Structure I
Amino acid sequence: MESLPPAGPEPDLKTRALWIKAREIWDRCDDQRAFRAFVPADYEEVYQALARLKGRLATVLEWGSGLGVVTIMASNLGFEAYGIEHEPQLVEWSRKLAKEFGPRAQFVTGSFIPREYEWNPRTADESFRSDVDAEPAYDGLDMELRDFDLVYAFPWPDEQPLCRDILRQCGRKNTLFLTYDAREGCLLRRVSDRD
């Protein structure tokens, strides 16, 4: 487990406006099919974690980017930021929000699971919710998982081992993995760390 530096700067008004707009979209659309598996993280806590990592790394990838808020925040903090989301409707919303709040953030539709990943029942439980049959999104980014310094996710509890296994197999050894957990908050791990 990595430790985060002391608290970062307070979010600016534009960032807070992004959170409000995302909440409005969620309130208006939460009964739609694309939103059924979407659960927003505590954006302020994730913002603080990203702000404390500023200057330590360059590229950020968000798995399951939902409305794209974390990717947009990362972009506005100066990271080269990308989001992968399998729900096309959420990607559309992400791109709309990015136009208004963070035009450098990039989003693609597809799976965060790379084509070269080999699932192993000893390292990752098979009871996961992510669409493992969806086309991987990395070609749409013209990048590979190992191109990223930091991967952020708010995984379902039963998918945490799967996410770490994907990073161990397909990420770089020094890639950082930032997760949000509703009970524990933000946790930062190095890919090579054992649990």
Structure II
Amino acid sequence: MNCLEKRIVQDGIVKEGNILKVDSFLNHQMDVKLFDEMAEEYMKRFEGKPINKILTIEASGIGIASVIALRFGVPVVFAKKTQSINLDGEMYTAEVESFTHKNINHVIVSKKFINETDHVLIIDDFLANGCALQGLIQIVQQAGATVEGIGIAIEKGFQNGGTIIRNLGFQLESLAIVESMDAATGEIVFREQ
């Protein structure tokens, strides 16, 4: 069992509706030491890839992506979920449905931050149905850039997102893949990796 799986067992809370609450260390309060250990693992899994940008989506992926970017020595770009007056110029856009929030966002990235010379590592905290990742992949493809890989903290292996993304041919590396979880007992079963 890796450090992330241990932490999920120790502090994660399984809720009804296939929700895994990890806000005490991953996506509300952030354990940066844990993120650094995760970043070290991503360095191994994506070794030799010419990664020059990290792409994530606001908000929960930003903390993890930042620590990983520090290890890779590259900038982080995050897709915004809302247009603001500070965003100017041309934008890449994609429609993304959120499993957790049960809504649709139009995520945007300024064209000045990703272009055809970029080799992108996509990072996010969760993978459930794969919609967020498909949106980020679309943005990279719109830019003419290359997706070098995808790093996910927690994949819900019992949902179809991982299968969809892997079938598209991308190197998808999830640090913890939850095969099943039971809200009544709190039990979490991980896939052997």
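Every number in this text was worked out from the coordinates using simple rules, so none of it is lab data. Please read these numbers as outputs of a predicted model, since none were measured by experiment. Cβ atoms are built from the backbone, for glycine too; each structure is taken alone.
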*With distance in nm of label points 7 Å out along Cα→Cβ at positions 79 and 103 derived from the coordinates and found to be 2.3, which of I, II does the value describe?*
I
*Upon calculation of Cα extents along the principal axes in Å from the atomic coordinates, which of the structures I, II produces 45, 39, 34?*
I
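Assign the value 0.95, calculated as FRET efficiency 1/(1 + (r/R0)^6) of positions 55 and 95 (r between Cβ atoms, R0 = 30 Å, to 0.05), to the correct structure from I, II.
Matching structure: II.
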*asked:* With distance in nm of label points 7 Å out along Cα→Cβ at positions 111 and 143 as the yardstick, tell me which of I, II scores highest.
replied: I
